[in-house]
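Below: a set of structures, written as structure tokens.
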Structure P
Amino acid sequence: MSVRAFVGAQWGDEGKGKMNHLASSRNTDIDLRYSGGANAGHTIVINGATYKFRQIPGGIICGVTCVIGGGMALDPIGLKEEYDELAVRQASLGRLLVHQDTALVMPYHKLQDECSEKAKGPLAVGTTRRGIGPCYADKCFRVGIRAGEVRKPEFRERVIAAAARKNKLFRGYYDESEFDPLEMWAQLEPAIAFLQEHVCDGVAFIRSQLALKSRIVLEGAQGGLLDFDDGTYPHVTSNHPGSAGIFSGTGISWRDLDDVTGITKAYTTRVGNGPFPTEQDNDIGQMLGAIGNEVGTVTGRIRRCGWLDLPLLDYVAQLNGFTRLIVTKLDVLDALPVISVCVGHKYGGDNSSPETWPRIGELERAIPVYEDFPGWEQPTTECRFIKDLPINAQRYLGHISKSLGGLPIDMVSVGPDMHAVCV
């Protein structure tokens, strides 16, 4: 396949980074990150060595050309720091390109994010405070700063003027102290110099590569349930992490897309606030979190853990047009004698029938209806073929596939290392 996308099927943290890197290491020319920002990270483990990515596509350590698309909110300071960290560890990195229309996260966006969350009090969304929402807001207000502007001679004055306007917001609306725009520029300047070397017309580049039949991997961030329109609003991210985001600012059209692979854990996790019907705030949840090392790559926040929610998974699969599925962290369930799976939601009394299509806007009222499956109670980490997994593990995977209309499960991850997969 020439163009393949990896899309998170839950609230993010599904293991997209590992699968994207695996694809990038095998006959891939370009790794294109199409959404999100420094609020979403990917962790990759290769032969015991751990790499943590925040904005740069993971394929860069495979030597492929990596493109940051126009749908991202790019933190230039974080970009330089991340690149420098990788350059120290990796002797050779792939080419890095940044599309000229990519929105830039300025230091004042991070301050605004923090002030906004503080002002909301108990209604706070639970953002990572990386400035992503305010950056996208400025983009929608048509006052945002874009990557291509870093090459203009008046760029410094443009940034300082924008910072001065933000000071009025901090002082007048949030009743916070002002910051010094010149100090902010001094902090930003080295990153801008770095960014100038990597800015290009990313859309033109991708179109030229499509004409050459280059093999492209599309790397998303977060998951479909955090989509700004289709997710659990208002506890969502500020863009489109699902397949809809692929076609904005990348040069990719729906005609170019050959495959959309959904990534789901064998259970469910969520970071931050918001409804989570199958959350297990008990020993089961703690066990899943401990064995699965459920800690955020970027923030270090502990992830909330619970059983797999099939109605939500099917919802995301249908809206994003999944052509196949990858199930990750199956090994986390290895020791459980019984595994519960949510097969429907109830929103009324005990006599109401469970609904298999979720009411996203009312999810905080959803009561999960569970079906129990026998566990396999044996390790799966050494398995490399799905047919070699314990029979109860195969039945568990089969039920997931059947519940999603027969969507084929292409691969199963059975450990954190890059090579711990079953096909």
Structure Q
Amino acid sequence: MTHDLSRMQMVCVSLILLLGGYLRFAAVADTVVDHPYRSDVASYYQTAYNLNTYGVYSHVINQAGGHESAPRPDAFVTPGYPLLLTLFIDTPPTPQVFLQVALWQAVFGTVTLLLVFWLFRHIGGFVVGSAAMLFTAISPHQVNTVVFMVTETWFTLLLTVSLVVFALHLGAQRRFLPGLLAAGVLFGVAALTRPVLEFFPPFLMVLLFLSHPRRQALQGSAVLLVGFLAVWMPWLVRNEVSTGRAGDPTVMITTLTSGMYPDLEYDHNPASLAIPYDFDPRIAQINSSTGSALAEIARRFRTDTGEELEWYLAGKPRMLWSWDVIEGGKDAYIYSVMHTPYRSSPLFRATHAVAFLLHWPLVLLAFLTTFYVWLPRTWVRLAGPALVMARLIGMLLLYNTAVLMVLAPFVRYSIPFLPLIFGMAMLGLALAAQWVRERGVARAVGH
């Protein structure tokens, strides 16, 4: 799995890269977003604008008497994505700025394809790596995120490169600690982009203890944690100094309460789908504090235990990994679009049909593989760094699912993890094929 690619393999990877790149840049060129400056986009945009204009980290537009002025600092959004946007934003919203960001995100998405290939090739071989790369290349969710000014594309790149760096240095004894330091830093940057990773380092440390001698695992865990905290702690310190508290609980509270409604509907009213909080007359009181939010969730469990258990344990994971972005623009769109090549281009429509048809089989196969790789090594037929990485990726998928079973299971939160879904599904098929071949050889020898 580590030898150089053959000429035919290089051609195959190049063609997939061209396909994925074309889909992303063509989507940027031919997609018209309905009101692109809204919701999360406005928060990210204004934060970057305030940083460049006033040197203040805040998502608020401060206007009094018709004049704009510096706002008060806040910690409403984490800085991973707004800091990136400061490279592009120094004026109020314009189509040119949105286009420039989308084009760069198309570059990020295309580079991610190569990282996905490298990662899964070194776990399961060329076929696994190239198949994971192909599914990522044609995924409408992965393609469409580049056209919106949201964290998904940037976070997907950061998450993938973090895993690649972790894998690169996993088995290199001389570079073990520097590699883990770099991985810790990268996971920290990813967590500042999407806070869902905030509590993932302990799981990385557990994996190190399961795969390395105790002393080496202790050293590696310490270095990994130092790298992560070197990025994460300055954000907390800044918040304490600028706002008087380590973070803004508003986002956590609203995400927590948004996910407490079964099927994301208020009182099973179809009109409230994906916006149940807009129909709840008590939402202001519920969202007034973390305590009141938790109290309301506890009340719901007491009054309708069966429905709440089914929603949290089965309904939420099912919704999280489903296809339709019901909380956004439906189908594979984070926000609604007025025009898209998926409605006009035969190539886009064909790739959409393939991805849609295989979505649930790939998701289910990926999670089966996630559990399978924890069986004894004699069953799994993986060893060394390949086995560690397969288990790490599986842990990451389970971790993301578990966190969002507590919070809101919005489909857009699963999009950055889709390349890992594709890779684990292909790894599962490869391991199954290997098992069938070995059984066939054993029977032939027996006769």
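With Cα extents along the principal axes in Å, for residues 136-271 alone coming out at 48, 38, 24, pick the structure among P, Q it was computed from. Label of the originating structure: P. Figure out for me which of the structures P, Q the number 88, 49, 48 belongs to, where Cα extents along the principal axes in Å was derived from the coordinates. Of the structures listed, the value fits Q. When helix-only ellipticity at 222 nm (-39500 (n - 2.57) for each DSSP H run of 4 or more, over all residues; to 500) is computed across structures P, Q, the figure -9000 traces back to P. Hey, percent of Cα pairs over 20 Å apart, for residues 16-151 alone derived from one of P, Q reads 48; which structure? Traced to structure P. Assuming 1.1 is distance in nm of label points 7 Å out along Cα→Cβ at positions 376 and 400 as calculated from a single structure, say which of P, Q it is. So the calculation was done on P. If we compute distance in nm of label points 7 Å out along Cα→Cβ at positions 72 and 144 for structures P, Q, which one ends up with the highest value? Largest one: structure Q.
FYI, it's all coordinate maths here, none of it is from the lab. Computed from a predicted structure; not experimentally measured. Cβ atoms are built from the backbone, for glycine too; each structure is taken alone.
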